[in-house]
Structure P
Amino acid sequence: MTTTSPADATRASSVPSPAPADAVARDRRDLRALPKGHLHLHMEAAIRPDSLAEMAASSGVVVPMPTSFGDFSEFSATYQGMLVVLAESDNLFRLIDEAIEDCALEGVAYVEFGASPQFYVATFGSLDASLRAMLAACAESGERWGVEVGLMITVDRTESVEAANELAHLAAAYADRGVVSLGLANDERGNPAARYEEAFRVAKHAGLLSTPHAGELAGPDQIEEALDVLGADRVLHGVTAVHSETLMARLAAEGVCLDVCLTSNVLLSVIPTIEDHPLKRLVEAGVRCSINADDPILFGPGVLAEYELARTTLGLTDAQLAACALSSIECSGASDELKGRAAGEIAAWLAA
């Protein structure tokens with residue numbers, strides 16, 4: 001059994017390869033050496049393609065991968081298909097270890113996985129047991145590879161309010177034990193963030209960051225709702241903010257970070273092409289942004305490649321890339337010790 005990412009033809013037409021080194025004169029510091037946080041990375045979709053193929057073959061499971069993503073619904077269905085092989089605990093633990101190793105290889109000092117313990121209740125017996133197993137695996141592998149790990153417990157906005165509240169209370173119970181944030185994912189259209197006000201109130205009361213998806217498939221009004229109703233500290237995606245000067249000014253003034261995913265936005269038809277991506281405009285407007293990969297198994301690039309795209313295709317300077325890296329650290333759930341150390345290392349990288 002083999003798995004493939006979206007077809008080369010699809011990616012080539014939408015996401016160009018980095019420009020030649022002499023195409024534009026600009027700083028060429030080593031982006032791998034830039035300490036960075038990876039804040040928008042769904043755990044399951046961080047699996048290596050070869051590992052997924054091996055796991056699927058061993059389990060006798062077919063995991064069909066699309067040749068393109070016609071819309072968000074197709075993407076969501078594909079993602080669900082990957083969960084079958086990860087229902088085996090050894091496969092899940094292998095995924096976690098390899099994903100954290102990959103983070104280390106790309107210069108990631110801190111990763112905040114989007115985690116869904118509800119996916120593994122049948123494997124571990126309960127929500128609580130699932131979360132404890134995931135936290136233990138993350139702690140062990142984080143120590144092994146030298147990467148600090150936090151979990152963003154992810155609410156599915158297509159599920160019930162009751163399910164969201166249960167996850168929020170679980171996340172709150174582990175607020176000082178590896179859980180750092182509460183997320184809200186899946187299709188915004190017809191699933192307004194306001195439904196989950198109570199869940200996010202529980203999370204914020206426990207000291208967790210509020211980190212909902214918004215402004216990906218819907219307009220600036222959903223970002224405003226995430227800010228006003230959910231008290232968002234960061235917004236995952238948030239790129240439609242570029243359509244509102246007032247909202248961009250608000251985000252800049254309040255220091256709310258957008259966890260931006262370049263390739264994902266193109267392949268899911270949020271943005272027509274990489275050249276059209278608004279990351280540079282957002283950064284120049286003073287909006288804090290982090291750069292992320294979202295779902296590497298589906299979209300292809302890891303976080304280092306996304307930084308390279310931001311440099312070579314969007315024209316971000318090294319100072320702007322360093323600012324994105326700093327935002328990815330300072331706006332994360334990382335420890336104060338790591339935040340201080342990484343900030344110094346980012347300044348040193350830029351000064352070199």
Structure Q
Amino acid sequence: MSNSIQYGLFDWIDRSSVAVGELYEERLKLAELADQADFYGYHLAEHHGTSLGVAPSPSVFFSALAQRTTNIRFSAMAFLLPMYHPVRLVEEVCMLDHLSNGRVELGVSKGVSPYELKCFDVDPNSAQEVFTETLEVFKKGMTETVLNHNGEHFNFKDVTISLKPLQKPYPPLWYPTFSESGTIYAAKNRYNFLTLGPPALVAALAALYRKEQSELPDHSLVSDSPKIGAMRQIFIGPTDEEALRVAELAYRDWYESITELWHKNANSSFDALFGWEACLASETILIGSADTVLAQIQKLVDESDINYLAGAFAWGSLSFEQSKSSLLSFINDVAPNITSTQHK
């Protein structure tokens with residue numbers, strides 16, 4: 001594999017024709033392959049009330065993943081903080097950190113879908129402020145043995161936090177976003193950054209992230225380079241034609257899942273964003289032979305100078321064997337041939 005860019009698996013664990021238990025097992029096997037190939041991370045989206053996410057509790061899935069892998073790190077992408085009690089989140093993340101020998105990371109978000117927030121009786125209008133306060137309490141709980149907090153949404157007095165994370169002061173944080181304001185927030189807080197969208201947008205946001213980080217007062221004291229990454233749905237076949245034939249059918253199923261809640265609420269605002277033809281044209285989904293996908297990723301890396309790529313290889317009606325074959329082709333034929341000069 002290339003030494004200048006790191007890779008991860010992105011996953012929804014969306015509905016499938018196989019039994020749910022079998023679906024979990026298939027995803028664990030893909031994660032094992034990524035672990036053996038020295039992937040950096042596995043990232044699981046959290047979704048509720050929709051067939052886009054049949055693993056709505058990332059922590060539960062990660063407890064199994066931690067036992068099936070050795071080196072790969074893992075994070076929800078992202079924990080939807082307005083749906084969590086912060087003390088419970090502290091306890092679960094600490095458990096995962098010890099179960100995995102310090103491999104858990106933490107993507108955080110307020111949530112995109114108002115319909116999913118309502119599954120937990122969360123007012124979408126207050127989601128941002130609840131997110132901010134939950135994250136504040138989470139950080140306190142990770143670093144203090146006695147939690148005291150007097151806020152708008154949470155109040156704690158002399159709450160003992162007996163379990164602490166293995167990683168200090170707490171596991172690395174991620175912030176997924178495709179907006180300028182979200183990118184600035186991620187950079188100012190030194191969170192790892194994951195975005196999506198066409199190469200031009202990825203390049204613009206990556207440049208903005210680097211600019212904001214470079215202007216931090218103690219930037220020169222930071223030794224660890226943050227992840228500046230993009231997510232792509234990928235399917236690699238023997239030829240472009242065969243890959244497109246297989247992937248288009250599978251993508252239709254995934255498209256129904258990702259738009260499901262929106263359509264139930266007579267909302268079509270995301271239809272164009274996830275349309276098959278539009279996504280192919282904008283190269284937010286990468287479908288083709290290994291050579292074709294390699295060229296597309298190389299273009300993305302050249303334009304944006306990202307240092308991390310999270311690929312989704314299992315989605316829609318793709319069978320386990322199809323996803324496995326595509327992932328192995330990426331591991332053997334694509335990743336070793338991608339070159340990148342990281343931004344200095």
Structure R
Amino acid sequence: MKTESICLSEYDEKLELYKKLEELVANRLSTAIMEGYISVMQISHRLKERSSVEEKNRRKANKYLSITDMTDIVGIRVICYFSDQVDETAKIVEKLFDIDWENSIDKRAALAPTTFGYLSLHYTCRLKSDGTYDPELCELPFEIQIRSVLQHTWAEIEHDLGYKSEFGVPYHIRREFSRIAGVLEVADELFLNIRKGVTDYVEDVRNRIRNDEADDLLLDVNTINEFTRNSAVWQDLMDKVVGLSGGERIDVSSETFLPQLKHLGMNNLGDLKTTVINHRDHVLSLVKESLAYFEMDELSSNMILYYLCQACLIWGDYTDKQIEEFFAVSEKDKNKIKRQVERVKSKRAKI
């Protein structure tokens with residue numbers, strides 16, 4: 001019997017095992033990556049179709065004596081945001097599975113300096129034969145490919161253009177490929193630098209807020225979130241609201257309130273802190289009033305910011321026009337804006 005027929009027969013016989021293997025490996029790897037706190041863009045998997053097995057056998061005649069010689073029947077692909085996450089994910093793969101090092105390759109390191117390309121990391125694996133898994137599943141190899149987003153972009157475009165190697169490619173095209181590969185590699189490094197810069201900036205903001213030395217920091221997505229998580233003034237207000245409502249604190253991003261706060265003249269953390277101090281009792285008064293109508297089971301910084309803005313409008317010296325302009329920042333419906341303005345005016349009339 002031809003090896004092609006043997007492989008196809010074995011494929012049919014083991015198809016259900018391969019399906020189980022695909023789901024098991026994909027779920028196990030996804031869970032481990034999540035538990036490792038690695039944020040990846042995508043984890044995809046596929047089972048090679050019978051027609052693809054047949055076509056691969058035809059192209060590489062007599063190479064595969066058995067279906068288990070074809071290591072990519074099950075394929076898993078992990079696409080990471082950053083290049084260093086490729087190495088972090090690789091450590092997880094090496095811990096989870098038995099690696100066939102002879103048939104695995106780090107194409108990033110294997111690429112010759114004079115060759116164009118921007119390649120990824122490939123593992124040929126098997127499940128560990130430690131009694132955890134069905135022995136039949138442990139006999140089946142599978143492949144795991146790990147790439148950064150930019151490596152994936154390169155691979156997809158290269159595949160679409162039809163150039164799988166440099167051989168036979170005209171010089172001017174090889175030159176363009178090499179230039180693009182270099183740009184992508186530099187871009188990966190630059191993204192790492194940006195991420196580190198953001199991390200360092202957030203850490204500095206956090207420390208300055210905790211030390212009450214952050215008044216001059218401009219309001220942005222990082223400073224407002226760190227303020228609501230670390231400012232003693234803010235936490236004191238949150239504690240008092242929790243005491244009134246009994247609600248549970250939840251952590252959310254407060255960036256959506258940046259336009260409203262800036263519209264009210266708060267441009268830095270000093271402005272925000274002063275506003276919280278000046279309107280703390282007003283905020284608590286509005287919360288007490290609201291509790292007469294509904295329960296606050298969950299309390300987020302955004303809810304407190306909402307009441308803080310309301311307090312500014314009610315106890316501040318804003319004109320009707322300015323109040324209308326404030327609501328227009330986040331609301332387009334003119335009727336809703338009108339009702340919100342009237343609500344503020346009604347409360348102002350009672351103080």
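Computed from the coordinates by the stated procedures, all read-outs in this text should not be read as laboratory data. Everything quoted here is computed from the prediction, not taken from an experiment. Cβ atoms are built from the backbone, for glycine too; each structure is taken alone.
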Distance in nm of label points 7 Å out along Cα→Cβ at positions 100 and 284 - highest-scoring structure of P, Q, R:
R
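With FRET efficiency 1/(1 + (r/R0)^6) of positions 52 and 252 (r between Cβ atoms, R0 = 41 Å, to 0.05) as the yardstick, tell me which of P, Q, R scores highest. Display every interim value, and only then the final one.
Details: P: 0.55; Q: 1.00; R: 0.35.
Looking at the calculated values, the largest one is Q.
P, Q, R: which one has semi-axes √(5λ) of the Cα gyration tensor in Å, for residues 132-259 alone, as calculated, at 37, 22, 14?
Details: P: 26, 17, 12; Q: 37, 22, 14; R: 49, 26, 12.
Label of the originating structure: Q.
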